[in-house]
Structure P
Amino acid sequence: MTSSTLNKVIRTHLKPFLIECGFERVTDRLYTKTVGIFDYIIEIKSVGNYFSKVTGWPPQSIVSFGGVNCNVIKSSHKKAYHFQKDNLCSLDQTSIKDRLNTWPEREREDIWWIDDDSNLEEIVNDLKGSIEKYSFDFFNSFKEKTTEDMITETEKQNNRYWKYLHLYYLYNFVNKEKEAEENKSKFIAEGLEMRVKKEDLLKMLGDE
């Protein structure tokens, strides 16, 4: 089975639903929607050959998740998604997952098993229901969140390099210049300690 076969089923059974819900198609497996300061993303990915060799899942099998990014921060300056929630499969895959070697993999519910094209329509329809149940509910939890809420969440990040960069953008957005400059300085210091060139750090800050 080729990826184009699955993409065709996605275009037929999932894409119209997501478009109707206000999402824009980026690719057959990637859809986005902007609401205020947040970008909502639906992503579908094949697990791939390496994962397949390690775990036993067929490489065409798919995972899907809802991602949320704060669009105040430049898209090129994000580490993955700010927030992410997996979509879960509700199909009974017990008999086929018994072929897997390890108990943790047999217990997984976040992967749709695909090794041929015999039930792609059923899989994509289940994925559609999962997106509606998990991703949409997840996105709704951000309806009342503000930039100040994002600042509070970002302060909790452990990775100081990304934290200082993100806080710089967030404080700039709410016109808190003192806090923005403090985090700018911290970001540069952290980057230099990591041996990142200063000119590259300034480019990330938009100064050059």
Structure Q
Amino acid sequence: MSDIRVFAKNAPGAAGDGTVVGAHGTLYGDLFTADSFQGLVVAGKVFSATWGSVTTPLATPATTAIAAKRPQAWITVPDGKVIIPIAVHIIVESAGATTQGEIAVATTQNSLGAGTSTVGPTPVNLNAAVTGAGSCTTYSLATADTAAEVGLIELRRFSFAASAVNQDFTWAAKQEGVYPILRGAATLAAYIGGNAVGFYMNVVWVEDTETVFTA
């Protein structure tokens, strides 16, 4: 028979990097654990990008249905890198009156490239002590075809009524119970259809070298 012993201390101090420490818990012996993704944030492996500014959403073209090779916001993963999408959060601030809206959040097993689009926004590391925007490239508002999708997997589809305002749509890996691993070259994309849809989008992902997540 074995047991688990912890240091009973409500506010332990931080140990030095590389120091061997005991597990820590409450004064009742309840073990404290850290979320594995929070550990990756501390390690500087988690990034975020936000489409739309504080006051100005992006806008899709008028009366545009979802179409292959025409994402409205996407992230390309270069060869040699891996990302794990954690969350995709989309706010539809407004939409025209003529067309029901749709959103598809999907991954592909190739890079869709730039197509005819706007580069950006710039990814930000969620550990403010770590500089650099990572290795992925973000794009928005394809006005001409990107590369054709290879191995497309639709993670989630949403729909919203014409003239919709302030609609909130979220895909979250933890909620779905699935953490897809996109090995470069690859793409995480949001396809948005409707009539002049004004939207904001935020994506959070883990990024590392592909050898870390090779089976």
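Each value in this text was obtained by applying a stated rule to the coordinates, not by laboratory testing. Since the structure is predicted, the reported quantities are computational estimates derived from the model, not experimental observations. Cβ atoms are built from the backbone, for glycine too; each structure is taken alone.
Taking relative contact order in percent (Cα under 8 Å, 6 or more apart) as the criterion, which structure among P, Q has the greatest value? Largest calculated value belongs to Q.
State the single structure among P, Q that was used to calculate helix-only ellipticity at 222 nm (-39500 (n - 2.57) for each DSSP H run of 4 or more, over all residues; to 500), giving -1000. Mind dumping the intermediate values first?
On the way: P: -13000; Q: -1000.
The structure behind it is Q.
Given 1.9 as the derived value for distance in nm of label points 7 Å out along Cα→Cβ at positions 72 and 136, which of the supplied structures P, Q does it correspond to? Derived from the structure labelled Q. Structures compared: P, Q; top value of FRET efficiency 1/(1 + (r/R0)^6) of positions 120 and 160 (r between Cβ atoms, R0 = 25 Å, to 0.05), i.e. the largest, recorded for Q.
State the single structure among P, Q that was used to calculate FRET efficiency 1/(1 + (r/R0)^6) of positions 32 and 48 (r between Cβ atoms, R0 = 25 Å, to 0.05), giving 0.45. Only structure Q yields this read-out. To test your reading of the models, identify which of P, Q gives 1.00 for FRET efficiency 1/(1 + (r/R0)^6) of positions 88 and 152 (r between Cβ atoms, R0 = 35 Å, to 0.05) when calculated. It was calculated from structure Q.
Matching task: 17.4 is the computed value of mean count of other Cβ atoms within 10 Å over residues 96-103. Pick the structure from P, Q. Of the options listed, only Q reproduces it. When distance in nm of label points 7 Å out along Cα→Cβ at positions 176 and 192 is calculated for each of P, Q, the greatest value falls to P.
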